[in-house]
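Every number here is computed from the coordinates shown, using simple stated rules; none is lab data. Remember, it's a predicted structure, so these values are computed and weren't measured experimentally. Cβ atoms are built from the backbone, for glycine too; each structure is taken alone.
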Structure 1
Amino acid sequence: MGLSGLGIFHTIIGVVAVVAAAIALIRNGKIDLGKLTGKVYFYCTLITSLTALGLSSVVGINPGHILALLIVVLISVAYFLYAKKQGNNRSRFVENLFLSFSFFLSLIPTVNETFNRIPIGHPLAKGPTDPLIGRTLLVLFILFIAGSILQFRAQRKINKASNL
């Protein structure tokens, strides 16, 4: 597979982040930073995004670095809103959206790398432009949109109930 030590560490922490997010979304319908799965997602995603800056077969800044920095910004703003804007209010909408969007963005390199490496010797995709990767990301994007709508509706109900 040809992974460096940093690449192996990055991959392991990234898998933990993805699993934590999936568990959070299944259990709670959102990535909740007040719960263990949300905390694991936040810290593992932060570490994964920062270590991604040290991984590249191309010299200089590339789209992967920009994506990693965008994810750091999204989770940092979400954490700020969680920590500073307590209660069921409008900032929960942005927090939920940013965490879900960061998860979707994390899946872009995850799908690409996984499909281009596994199974070893006969990977599912022949490169980042392989139609299988595009179709998979389209399905994940549709799930992100649908999930975001459901999160918005659920948060709106929570906010209305807390205003009674």
Structure 2
Amino acid sequence: MSEEQEVFLTHIQKKGLKRTAQRDLILDVFLRTEEHLSSEDLYRLVHKEDSSVGQTTVYRTLKLLVEAGLAREVRFGDGLTHYEHNYKHQHHDHMICSNCGKIIEFYSAELEAIQDAMAAKHKFQVEQHLLRIIGICADCRRAKRDQEKQRQTHHERILSATAKSTR
């Protein structure tokens, strides 16, 4: 049994819940997936492996994973709650592309130091922080530039053809 499985089993036992094959499967699928998952995403992945697992079971198990410290809730401004691995994972922040939804994880010692300095200055005890930066990723910016170049080239061709036909 993995350390994460032991943590989960201990947590559900403390809550007076039983270990079930469905909970084990949901935990296993979650741990195998390194993406930021909504409860619906996880449900789809679990459902592929066992169609008898219901969406409510997935949602409730995700809440147990959060309570156990194995998962962390994150929100990216899309109206959904996403879940990511939390147990023994280094703290990180997120940059989210508002165009394609790509999520880039990063860690910055400088930002952490600024946060600590601001907390100390205001005599504030930080329990956790979540930083999300919303913008446009390099791929989307490149695609937009390419699209604009194509439009410009197309426009120039039309102007050139129009000029030739009026001569």
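Things worth noting here:
- For the set 1, 2, ranking by Cα Rg over 2.2 N^0.38 Å places 2 highest.
- For 3.6 (distance in nm of label points 7 Å out along Cα→Cβ at positions 61 and 133, calculated) the corresponding structure among 1, 2: 2
- At a computed 19 (relative contact order in percent (Cα under 8 Å, 6 or more apart)), which of 1, 2: 1
- A value of 5.2 for distance in nm of label points 7 Å out along Cα→Cβ at positions 21 and 141, calculated from one of 1, 2, originates in structure 2.
- Highest-scoring label, criterion being mean count of other Cβ atoms within 10 Å over residues 109-116, among 1, 2: 1
- Given -17500 for helix-only ellipticity at 222 nm (-39500 (n - 2.57) for each DSSP H run of 4 or more, over all residues; to 500), calculated: source structure among 1, 2: 2
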